[in-house]
Structure I
């Protein structure tokens, strides 16, 4: 009677340990996005107006 309960406790302990070990780790700190050679088009509310911005590098 004791051996099956002991085996069950060991199995449950192993499963608990396994689930805690495989928990998702937090993502690394966000350092932002680096864009190179990008052109942005902005459309203001006025009709017929178009703004263009060109950047060699944006962080």
Structure II
């Protein structure tokens, strides 16, 4: 499942952020970053996916 989220984080960052954290602050931040600056949105989504993988059991 994490591989799919990583691929989504590269091509569709807000989708990966939504699947990782839901409709919280991090999702909206990622959406704004992606709209205005695609690469920071992608980096932020990757960071969310990796952080979630570290804390998940």
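Given 0.45 as the derived value for FRET efficiency 1/(1 + (r/R0)^6) of positions 10 and 26 (r between Cβ atoms, R0 = 30 Å, to 0.05), which of the supplied structures I, II does it correspond to?
Here the read-out was taken from I.
Match the computed value 8.8 of mean count of other Cβ atoms within 10 Å over residues 2-9 to one of the structures I, II, and report its label.
Label of the originating structure: I.
Using semi-axes √(5λ) of the Cα gyration tensor in Å as the calculated read-out, with 17, 12, 9 as its value, let me know the right label among I, II.
Answer for the origin of the read-out: II.
Work out the source of -11500 here, i.e. which of I, II gives that when helix-only ellipticity at 222 nm (-39500 (n - 2.57) for each DSSP H run of 4 or more, over all residues; to 500) is computed.
Among I, II, the structure yielding -11500 for helix-only ellipticity at 222 nm (-39500 (n - 2.57) for each DSSP H run of 4 or more, over all residues; to 500) is I.
Once distance in nm of label points 7 Å out along Cα→Cβ at positions 18 and 34 is calculated for every structure in I, II, which label goes with the largest value?
Answer by largest value of distance in nm of label points 7 Å out along Cα→Cβ at positions 18 and 34: I.
Quick check for you: by relative contact order in percent (Cα under 8 Å, 6 or more apart), which of I, II is greatest?
II
Each reported figure results from applying straightforward, stated rules to the coordinates on display, with no laboratory input. As the structure is a computational prediction, the values presented were derived from the model and not from experiment. Cβ atoms are built from the backbone, for glycine too; each structure is taken alone.
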